[in-house]
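The structures come next, written out as structure tokens.
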Structure I
Amino acid sequence: MSEPLRVAVIGVGHLGQHHARLLSAMNGVHLVGVVDTQPGRAEEIGARFGVRAFTHTRDLPPGSVDAVTIAVPTVSHVDVALPLVDAGVSVLVEKPLASSLPEADRLVDAASRRGVVLAAGHTERFNPAVVAALPLVSNPRFIEVHRLGEFPERSLDIDVVFDVMIHDLDLLLTAVKSDVVSVEAVGVNVLTPRIDIANVRLRFASGCIANVTASRISRDKVRKVRFFQHDSYLSIDFASQDVEVYRTVAQNGRPVIQGGKLDVVRDEPLRAELADFVDAVRGRREPGVSGRAGRDALALATRVAESMQSSE
């Protein structure tokens with residue numbers, strides 16, 4: 001494709017406005033417009049980036065877009081995405097991919113049938129620290145994850161597992177590459193009717209154990225994961241984009257610990273994710289986080305939520 005890829009952003013709230021910001025400045029992309037049902041919101045963001053504003057997806061001129069990114073509330077993901085996929089438009093849907101597994105399956109099947117790109121918006125996979133560290137993860141035996149944040153004013157239509165923890169569940173599935181054979185989880189609602197803090201212990205078929213904590217009611221912001229494996233230890237700080245690696249090596253017949261920080265070229269993960277999506281559409285290849293991967297992360301998050309309900 002020699003012509004710019006024609007893209008629209010659907011839903012320009014807290015996150016979608018950044019989709020518009022990044023796509024409007026991206027080489028090889030023509031941001032056709034932004035869509036939002038909230039009165040005045042599309043006009044505000046459209047004016048900010050010099051593009052047309054629409055109040056509904058159906059207002060986009062027929063045949064005017066090659067791809068869209070969707071950042072609407074989770075309950076509307078499939079209702080918005082499916083007609084576009086059926087029309088042959090490639091789609092990136094923010095996490096979680098859908099509000100239920102049957103809906104996710106409908107979307108994944110439709111994209112496969114129509115031969116369009118379906119990407120899931122798991123931005124942490126595009127975090128430069130994660131990109132640098134993942135090749136060094138080899139048969140981990142224990143993983144500890146903490147993702148703690150302050151109380152948000154968004155995404156309160158879903159609990160912390162689907163809003164926050166799902167990032168780490170997706171990363172674990174990618175890093176461990178083994179089936180999850182057991183799930184033990186507990187969750188507590190504190191400030192909302194939904195789960196605000198959760199802890200889960202996952203056991204993989206490989207023998208690896210992962211302990212994952214997610215909270216949206218913390219006073220401190222913490223986003224870290226630690227991998228413990230034979231003769232090595234890796235630590236990723238998602239926020240600072242730092243990676244530390246330590247290994248035991250033989251020195252004069254004795255084990256010695258060596259290591260330190262890796263060199264990481266910092267980048268905005270969302271920019272990298274959108275650039276990957278654009279390249280996938282242009283090259284007709286699978287995106288870095290496919291719709292199928294988004295579906296698998298949702299499936300594991302659903303198992304976690306069900307484990308919490310059974311433990312009550």
Structure II
Amino acid sequence: MVGVGHLGRFHAEKYATLPGVRLVAVVDRDLERARTVGEALGVPVFADHHALAGTVDCASVAVPTAAHAAIGLDLLAAGIDVLIEKPLASTAAEGAALVRAAERGNRILQVGHLERFNPALRAAAAVITEPRFLECHRLAPFVDRGTDVDVVRDLMIHDLDVIQSFIPAEVESVEAVGVPVLTPRVDIANARLRFANGCIANVTASRVSMKRERMLRLFQPDAYVAIDYDQRRVRTMRREPATSPDALPNIVAAEHDAGQGDPLRDEIAAFVDAVRARTRPIVSGHEGLRALELAERISASIEVALAATLGRTP
């Protein structure tokens with residue numbers, strides 16, 4: 001486990017309890033923090049990820065985004081399969097380099113888009129067939145984590161990955177606005193995405209809100225689906241055929257509690273399964289890169305909008 005801060009520690013704990021897996025070491029440049037986690041889990045600690053070469057089959061990387069590419073490339077070059085926390089890298093160019101390195105070395109590269117393992121999303125997947133309009137709200141009170149990147153790469157990127165997993169079409173246009181509120185980077189953003197198949201997605205992300213909300217609402221010709229990521233709940237309204245030619249269609253409402261589950265454990269278990277079987281991960285490097293490329297387009301659109309507001313060249 002490379003990086004044992006807030007999220008990395010949870011990764012290490014999951015590996016330590018996963019059947020058929022042995023946690024070999026934890027790595028963090030803050031040796032005191034590494035020792036705290038290493039002692040709790042009974043494993044050696046290192047300050048440098050290069051110490052893992054030749055000693056491990058796979059590794060998770062949960063360090064600041066700016067270091068994702070350098071550390072990921074080092075591990076892949078050492079023949080280690082890698083799970084990198086989202087976003088895949090700071091830039092799409094760095095992300096593409098990681099994808100190329102994994103392909104060149106025949107390594108597994110998975111990206112930590114955790115919502116793909118959310119029980120509510122998995123429960124709703126069978127109902128979602130032909131989305132025409134999606135509305136996402138991912139709001140959170142401010143915390144001093146993830147602020148090394150803007151809110152698009154920090155929070156919105158979860159929804160960009162989920163949306164693109166449902167819509168088999170390219171994004172034709174992006175219109176976005178955003179505002180830096182408590183940090184030098186954009187803290188609240190909204191993007192309107194138009195896909196080549198006519199689908200529209202309206203996506204809002206904020207890390208400066210008064211309340212926490214993580215919702216996806218989706219409309220398609222025969223159904224409305226609302227997914228509450230936090231409550232792990234799915235609400236649907238579906239149209240059923242009318243009982244007679246003159247009758248109105250029958251609308252059937254339903255609510256499903258998907259259970260709390262353990263998305264992080266499921267994500268790590270899926271990574272381990274891909275490593276063992278040498279199969280494409282559920283969220284591959286290519287999908288992580290696709291989300292990052294879209295995030296870059298949104299951030300660029302925001303920069304243009306901010307420049308126009310402030311009367312300067314972006």
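The numbers here are math on the coordinates, done by the rules we state, and not lab data. Computed from a predicted structure; not experimentally measured. Cβ atoms are built from the backbone, for glycine too; each structure is taken alone.
In table form, for the structure just shown:
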{"item": "Distance in nm of label points 7 Å out along Cα→Cβ at positions 75 and 267 - structure with the largest value, from I, II", "result": "I"}
{"item": "log10 I(q)/I(0) by the Debye sum over Cα atoms at q = 0.17 Å⁻¹, for residues 123-194 alone derived as -0.72 - corresponding label from I, II", "result": "II"}
{"item": "For Cα extents along the principal axes in Å computed as 70, 48, 39, the structure of I, II it came from", "result": "I"}
{"item": "With FRET efficiency 1/(1 + (r/R0)^6) of positions 163 and 259 (r between Cβ atoms, R0 = 25 Å, to 0.05) derived as 0.55, matching label from I, II", "result": "II"}
